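S.K.: Okay, got some structures for you below.
Nothing in this text is a laboratory measurement; each read-out follows from the coordinates by a stated rule. Being a predicted model, the structure only gives us computed values, none of them experimental. Cβ atoms are built from the backbone, for glycine too; each structure is taken alone.
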Structure P
Amino acid sequence: MTWLQRASGHPIRVPIGVIGPREASQDQIAVGESVGAGLAAMGLVIVCGGREGVMEAVCRGAARHGGIAIGVLPDIDPQLANSHVTISLATGLGEARNAVIARAALALIAIGDSYGTLSEVALGLHFGKRVIGLAGAARIAGVRHSVSATEALTAVALHVLAAESV
């Protein structure tokens with residue numbers, strides 16, 4: 001995605017939200033790492049909740065490939081982010097931070113399922129965002145499901161390329 005540039009020549013770093021539960025299965029952790037690595041390889045920025053589980057896995061995958069992962073924390077202490085977060089935003093908003101993640105992202109990849117993840121999916125759909133489900137994500141209207149990390153990453157890439165304004 002390096003062709004995405006501002007008039008100044010600086011690249012536009014498009015944020016993609018990756019959402020999922022703190023208490024994730026080993027499969028969801030593996031998928032999260034693959035998604036994080038793939039997004040980093042495409043030059044896309046990750047925005048997530050910045051804590052444990054799927055959030056930590058996606059940040060770890062991005063970090064291993066030189067990517068940027070923004071953690072939007074519910075807390076006021078930036079030190080509570082997982083160790084792979086590049087930029088820690090300590091909002092103090094509690095679960096309301098889910099709206100920040102859903103609004104800031106061009107698209108969302110939901111890995112797994114939890115009440116917090118469901119709220120982010122619902123907010124993303126409400127905001128008109130593309131939501132891609134993976135590895136046990138809720139099967140609700142508006143969520144486009146993928147069978148693999150590769151398929152989800154392809155869907156994100158196509159969505160970024162089709163976006164009228166980023």
Structure Q
Amino acid sequence: MDEAELSRRFPTGDEECLEEAVARYGQALLRYCHHILCDYHEAQDAVQTALLRAWDRRSRFRAGTNLEAWLYKLAYHACIDLLRQRKRQLFTPPPPPARGPDYIGPELREALGRLTAQERGLVFGRVMEGRHYDELARIYGQSAATLRKRYERARGKLARALTELSDTETEKEVSP
């Protein structure tokens with residue numbers, strides 16, 4: 001089933017469409033939520049919540065529009081709901097994963113922890129997934145220009161955090 005057919009049939013309640021959406025987007029949504037929440041198990045919960053909401057609200061989805069962007073938007077809101085529920089303001093790094101394509105070193109992990117959930121989501125969307133601002137605009141419900149500016153600010157904030165962390169590490173190495 002191609003993207004257009006999936007988007008057209010999803011609102012009809014065809015369970016095959018839900019299975020196809022999970023197969024097609026599930027892993028990408030999980031990576032996205034993991035980078036926002038910084039916790040794999042919470043990311044699984046967020047994806048499950050987003051997919052359940054999508055199924056429950058399928059009649060609100062306009063057939064023929066971008067199903068993937070709608071699912072990402074639901075996933076983003078599920079992540080924000082989890083962050084609010086847990087009243088977690090600080091980034092708690094999960095145990096370091098095995099080195100692989102999604103590996104993030106401890107210094108970068110700490111620097112990412114200084115960003116807000118939306119900033120982490122934007123950085124992940126642009127850098128890891130290569131999404132264009134128009135796609136991100138559909139996900140976040142904001143203009144592409146606004147997100148471009150927020151992304152640039154997040155990049156600057158991340159660069160400053162990395163510089164601070166690097167300077168701190170250098171001072172530790174130099175101090176007797």
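S.K.: Identify the structure, out of P, Q, from whose coordinates distance in nm of label points 7 Å out along Cα→Cβ at positions 74 and 114 was calculated to give 0.8.
M.R.: Only structure P yields this read-out.
S.K.: Please state which of the structures P, Q yields 2.9 when distance in nm of label points 7 Å out along Cα→Cβ at positions 10 and 82 is computed from it.
M.R.: P
S.K.: From P, Q, which structure was helix-only ellipticity at 222 nm (-39500 (n - 2.57) for each DSSP H run of 4 or more, over all residues; to 500) = -22500 calculated on?
M.R.: Q
S.K.: Same structure again: One of P, Q was used to compute distance in nm of label points 7 Å out along Cα→Cβ at positions 42 and 66, and the result was 2.7. Which label is that?
M.R.: Q
S.K.: Comparing percent of Cα pairs over 30 Å apart across structures P, Q, which is largest?
M.R.: Sorting by percent of Cα pairs over 30 Å apart in descending order puts Q first.
S.K.: Using distance in nm of label points 7 Å out along Cα→Cβ at positions 18 and 106, single out the structure from P, Q with the greatest value.
M.R.: Q
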